[in-house]
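Right after this note come the structures.
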Structure P
Amino acid sequence: MKETLLTLWQDVWPNIKASQPLPTGEGVIDESAFSTLEVDKVFDAVNYATTTAGQAVLYRSLTQPSDSLEVLHAKQAAVQELGDKPHLAAALTALIDHAAQQEGHFYRLLFGNFLGSFTTAREAHEIEGYGYAQYKKGVQFLLDAVDHIQAIEKPDSAYLQELFATISNFADTRSYSLMKGPVYLTERGIQCREERRGSLLPAVVFVPRILKPLLLVTVFALYWLISTFAPADMRVELPDQVVFLSPLLLLYFPIIGGFDRDKAIVPLRGIYRSSAAVGETLDALGQLDELLSFLKFAEQFGHNVVLPSLIDSPHHRMNLTEARNPVLSKAYNDYVGNDLALDDEKLLLVTGPNSGGKTAFCKTITQIQLLAQIGCFVPAKTATLTVADRIFYQVPEISHLNDGEGRFGTELKRTKDIFLATTAKSLVVLDELSEGTTFEEKMESSTNVLDGFYRKGNSTVLITHNHQLVDHFVKKRIGMPKQVEFANDAPTYRLVEGISRVSHADRVAKKIGFSKEDIDNYLAETK
């Protein structure tokens, strides 16, 4: 069965961030790249989804982005159609807004805890009473979704058509029929109307309310008949009838309510939780919300955004103009955009002083690649790129040193894992190489690693202070050297041609108050 949000949530209350990246080499990003790319912050930047399902779908997309050009083209076409048809987007927005108001009842029905007869629910996951009200409100969530989607104009794009069909076709499923009612409790288990048709087996009809008029009328009619036609010496006078019936009425509620809860509501929610049709319908609603979130992100971002042109190519390519970081640009309105052209040149070597913007630039291009691979707009004036089968971003992880290997060995093992998992269609960012060893060994090891990636044919970006390493590749006419620009001893955050041969360590030390002068002053004050 296809993994849906419901399968992720089987044992937990619905969690937006339930999805996890796949192991190295199995998905587009792995756990390490997920952390370094700050996917949680990217999610916060683009998340305008209204429903819990929509936010969970968006988070799943970022955690496990697609590497299918066909799927992404279809998703982009859906986004484009919604942008071109405001009336269609408005109709879907109304559907999603209504779903957002109801979905809490649905989750409470499926995952909530029953409290008992006379307890008041105070938490979102608690169900008071016997669950009648929760059942009716919960199933109405999907029943309304079907009604609403069937009333909306049919879209043209294949991706939207498939989502519409998934929700609409839910009306043909057993789960829908059970939600719609009536529900029959038989010796063969719970049955819907279609399963019951033609059957002569006795059945109890489940009605989601505590008062059963037919049952009450039948009980009182029998009692009246017995009281009326019984021999005179066995008849019970009215005051004694009231005394006799009162305890029976008090027992009625726990007996009937408990029966309906245990024999109908609890088994029914188990059926819905394990239903592939319910899971796929919920996912389809979430996917519609995700598409609307992309449109809202484009409207709210405040800078140029574009649906990237996704092309097929033997190796990874990326061309961006005025590319901005999707996270930082929301916090800093004057964030500087940069251009990038990685075509036949597959190695980009970025140098420059500390705090000049090297890391921010590399996160910008990898986060743009990630957004492109969920079908979203990207923050750039123009963008053309191939779909990467892997996106890696390696940084030194001192807190994850492997026993007995030290910093150099731990980093080299990670680099090896990346190298073995990449193909010509991968995008790899390496933030420094071969730390924790001598300069000579660092040069040799870094040269070997970069040469290996270059021969593999993927796009490789190196952030480094080692200008000698860059000189080595430039002399071999391999690689494109870029440096972060400084003006008047301050970064402009622009990437320009060239190789930086300074680190501005003294400027950083002064900025944080730990320069030579600061140390001398501290020692003088403590004497």
Structure Q
Amino acid sequence: MLSSSGLGVEYVRAEGNTVFHLDANGNEIPVTDYCGGYASLIFGHNNAEITAHAKSVLDSGIPVYAQFSRHPVANRLAAKLNEIVARETGATEPYFAHFASTGAEAIETGVKHAEFDRVLKVAALMGEIEAHVEEAREAARDGRLTVAESAYRKAGTEAPSGGGAGAGAGVGADADADADADAVPPQDAFEQLAGAVARHNGEVAARPPVLLALEGSFHGKLMGSVQLTHNSGFRSAFGGLGAQALFVPHDQPDVLTKTVDGVREQARVLDVVVTDGVADVVERDFPAFCAFLVEPIQGEGGIRALDRDAAAHIQRVTADADCPLLIDEIQTGLGRTGAFLASSHVGLRGDYYVLSKSLGGGIAKSSVVLVHQSRYRGEFELVHSSTFAKDGFSTAIALKVLELLEADDGAAYRQVVERGEMLRAALDRVRADFPEVVKDTRGKGLLQGLEFHDQSKSGSPTISGAAQGGILGYVAAGYLLGAHRIRVLPTASAPNTLRFAPSLHLTEEETAALETALRDWCALLRDEDEKRLTGN
């Protein structure tokens, strides 16, 4: 695929927003890189300060891997992350940090923690119900308990035959001697009720946890995270390997409300209450939800941002349903949109945050899950671990990244906003001049997208064939690389959308070169210029 699309290039050196490959004579050819390591390079390739810091860390001789010991650098990193998150979100309680190596691993760690929390809540609820049942059972044995007739109906069973106080039908009534002789003993009557309650609760508890995600979402391609990725092309072959998610549209709040209400209605367990010696059944909410995963801006889904109204609705619904909100900031966090957390732009607050990509400064593999104190389970540390997490090198690099972002009262964030506006203006000019080719431009900060209209009916066989095959974005990338030395790629689940994620060192010259290249490509699409595209 690399060769056929013109992307089969080996890059030999990189700095800032430029990567270099060699021509046939061994000469370096510079290419302006708008891929940015899939948005992993907020400070660019081989940033001098980060590289120097990395060398000093390694030269110091610190143990990179010293598992099951104290990790002071990781502790400082966690504290700094809390400081920044508190400033942006107003959080008054801390977040606990679980470190990992990659974004997908961190997603699975977060979901795993959320499920661990849910399972412990289920155990506590079931233990409480069992205690109530046992108390009622003891009262029935002693003849101090009758069962309300309505209790059997609520538990989905019939009242035992024979009448009498034990069955509930004769509660509060004078029964004759024959009726007393036929009455079901209170203990037997209660056991029928208890059995029905246990069966119902067992069926509810045996159901898989409910995971929610947005249509268009992308949360990884590992065994669990791929089930949370909406694109069926990535997911369908592995459906039998993990819990399935329910995908809801971000722009139809009534669908989310109905979905959550439907789950809650089906996820009620039964409890036994005793009042004045009479046992009855009541419904109780069951913790069915594991988590709702949200990207504030869908990267692989086509650079689609969540708006403030949708964010507010998600916040309300999840809070009311006690459904943990896991915000995936893997691609959007670390200043990429002009704030540390893209979700802070729309007021979205998470029970969990997942960060990665630029956290590694472009040279380390690093990720972290932040778990709010209200959800945190200390026992999780004993059942989950990762060999390469929390190591001495990657945490030191991440701490340097935060230092650079926060320096000079957050100058880096302001620079992202400025350069992002410059980039967006260039894309908007292209759209204005080629409305028949460019369908939309969207994004925030230095995460921008440009979407083409469907080209499947183009008069160029190459263009129409690429569009029909879902690879037009890759053909565009190959053309821009070969003709203009511009490196860009489409988003994974929206191949007609090109993604632009350069570093905050983006220059006017680099932006102008991109605009020129895009204008050329759009003219080619408009003119259906098969010859210029293929060279034949």
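Between P, Q, which one scores greatest on distance in nm of label points 7 Å out along Cα→Cβ at positions 424 and 512?
Working: P: 4.3; Q: 2.3.
Sorting by distance in nm of label points 7 Å out along Cα→Cβ at positions 424 and 512 in descending order puts P first.
A value of 0.05 was derived for FRET efficiency 1/(1 + (r/R0)^6) of positions 368 and 464 (r between Cβ atoms, R0 = 25 Å, to 0.05); which structure in P, Q was it taken from? Answer by label: Q.
Computing relative contact order in percent (Cα under 8 Å, 6 or more apart) gives 17 for which of P, Q? List each step's numbers first, then the result.
On the way: P: 17; Q: 21.
Value 17 for relative contact order in percent (Cα under 8 Å, 6 or more apart) corresponds to P out of P, Q.
Hey, FRET efficiency 1/(1 + (r/R0)^6) of positions 24 and 320 (r between Cβ atoms, R0 = 30 Å, to 0.05) derived from one of P, Q reads 0.70; which structure?
Values: P: 0.70; Q: 0.00.
The read-out was computed on structure P.
Out of P, Q, choose the structure whose coordinates give volume of the Cα convex hull per residue in Å³ equal to 244 when calculated. The read-out comes from structure P.
Work out which structure the value -14000 belongs to, where helix-only ellipticity at 222 nm (-39500 (n - 2.57) for each DSSP H run of 4 or more, over all residues; to 500) was derived from one of P, Q.
On the way: P: -16000; Q: -14000.
Answer for the origin of the read-out: Q.
Among the shown structures P, Q, from which was the value 22.4 of mean count of other Cβ atoms within 10 Å over residues 96-103 calculated?
For mean count of other Cβ atoms within 10 Å over residues 96-103, the value 22.4 is produced by structure Q.
Upon calculation of mean count of other Cβ atoms within 10 Å over residues 184-191 from the atomic coordinates, which of the structures P, Q produces 20.1? The value was obtained from structure Q.
Every read-out reported here was derived from the displayed coordinates using simple, explicitly stated rules and does not represent laboratory data. These numbers were taken from a predicted model, which means no experiment stands behind them. Cβ atoms are built from the backbone, for glycine too; each structure is taken alone.
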